[in-house]
Structure P
């Protein structure tokens, strides 16, 4: 099968490309040429900016991909350009989305009330408010202010002449994670903090995570399986555990000898406010992709965490203060809580 990948050189993309190549498919990637990735030697490359995607239509026609995978469609306009460019060229489009499309995400951010039942299914209610990062000062790296995966999905799934597939991703971790998701915990461990204190509300919260290589394999299955046409899929780790248990596993693999402590509301300073509604868990049901496409993890949870920890220690963020997790207490507050416990 001929497959064109838009993006494909950052974080998740290279793993997807390698899976597709190993499956025996002919892969071409379209990217800006600003990131170097280790890709199979038979992978073809077209250098260009997705903002000018339509300018490369003649080259795309020459390649004649059967499936186009768009790793970086962030906005409604991205999706419109994608579909308009490949209509009459490709047989199907696969777009990468996020579980931030659900109303549960607005509840988690405190933008909506009424906790949504979990696990979320592909039919759970979507957010009623668009553009989740438009007024968010902590917008993720390289995400535009008009980011909106709901609108991307609507465009991709609405074209009768060019069928679509959507893969909704969880919080993805692993080597080259631009958000360095494990770093705030690992930093405390490697600085030999004797105790990590979690607010009780954070300790019991459950979120959806996915290891990068597993997520990439799921995407490759959605690209190469015709049954995925006109379908929406979740992918995430099969095991859902409270954050305190996840932290405990990280500590064990990292070799940290300290203690994890939970603090109730009375133990926390009155001025400390968590800007998240942790009454809203945020995890998903992945039954559909497992049953329909035969997906299962190719890397175990323990191996995934170990690989991530090894990478994070070898390649910490250049400005670690920028990766302070808002759900963690600062050292001064932790020390004050511990001092009271010892009295």
Structure Q
């Protein structure tokens, strides 16, 4: 059955499935979801655990043999299978389908599969649908900027902490895009024994800026009209010596696929669909990307990074912002 991350705990309290598939790019959330499955299994007598990494030299029959063998001290076990998303090949598909229908494996063994985000074609495959029908599938999507404060607040409360609203928003801004760092900051705050609720000044005194962004965070910010966030992410990417052409490539790819949102994280899909309905035309924006590409290669006058920020701010509908072609025409007219 398909489960949302927040539904997993209640599902584990009701019953333990024979197969779990936990998929997503948020390492922290995937790991914690798997830990929840392992904890529930231990509580029900699954005291043995074997870890298998699907990498070079891996053999699927080792997993099958492991499932069939039990130690002298345990009658139930968990097979913790860690598999890259690109390793779900023909052999993997067959073994997983055989496992689900009972041809291989052991009814006293729980199979826990953890992997990165799966592509739409993989989620439509026979092996995925077999697991979804007979076990539990948890797809974990990245947390958006709007979702992060609530997630942080819940995590803080679990550690007995309360932050004033402005402090909570400041913390979210500092750790955005880096949930591992967010979890570490919460633990650090728990050790500080600060007066509750924690105010902004107290927070800033013991906080580091650990935000991390990628090209798609930048594009999401532009398409959702978040001008200040665009400028912040641009600053971080430039300070981290990010690649201009990587950002341009991601932006061009998104613009060419504005009407194809299937398989995207839900928040990103909604943002892209709204932008496609009301934003500038994709064709005009792609022409601006071509200009920036030429600027980046020294074929046209102008600072390509500055032009990229101008383009993204104009996409975000910031007052007074013009696309880079406007300034290029002025440079040529000198």
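Computed quantities for the displayed model
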| quantity | calculated |
| --- | --- |
| Identity of the structure behind 16 (criterion: relative contact order in percent (Cα under 8 Å, 6 or more apart), calculated), options P, Q | Q |
| Distance in nm of label points 7 Å out along Cα→Cβ at positions 40 and 248 from the coordinates reads 4.1; which among P, Q | P |
| Ranking P, Q by percent of Cα pairs over 33 Å apart, the structure that comes out highest | Q |
| Given -9500 for helix-only ellipticity at 222 nm (-39500 (n - 2.57) for each DSSP H run of 4 or more, over all residues; to 500), calculated: source structure among P, Q | P |
| Test item: distance in nm of label points 7 Å out along Cα→Cβ at positions 8 and 240 calculated as 3.4, pick one of P, Q | P |
| With distance in nm of label points 7 Å out along Cα→Cβ at positions 64 and 232 derived as 5.2, matching label from P, Q | Q |
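Bear in mind these aren't lab numbers, they're just calculated from the coordinates by the rules spelled out. As the structure is a prediction and not an experimental result, all values here were calculated from the model. Cβ atoms are built from the backbone, for glycine too; each structure is taken alone.
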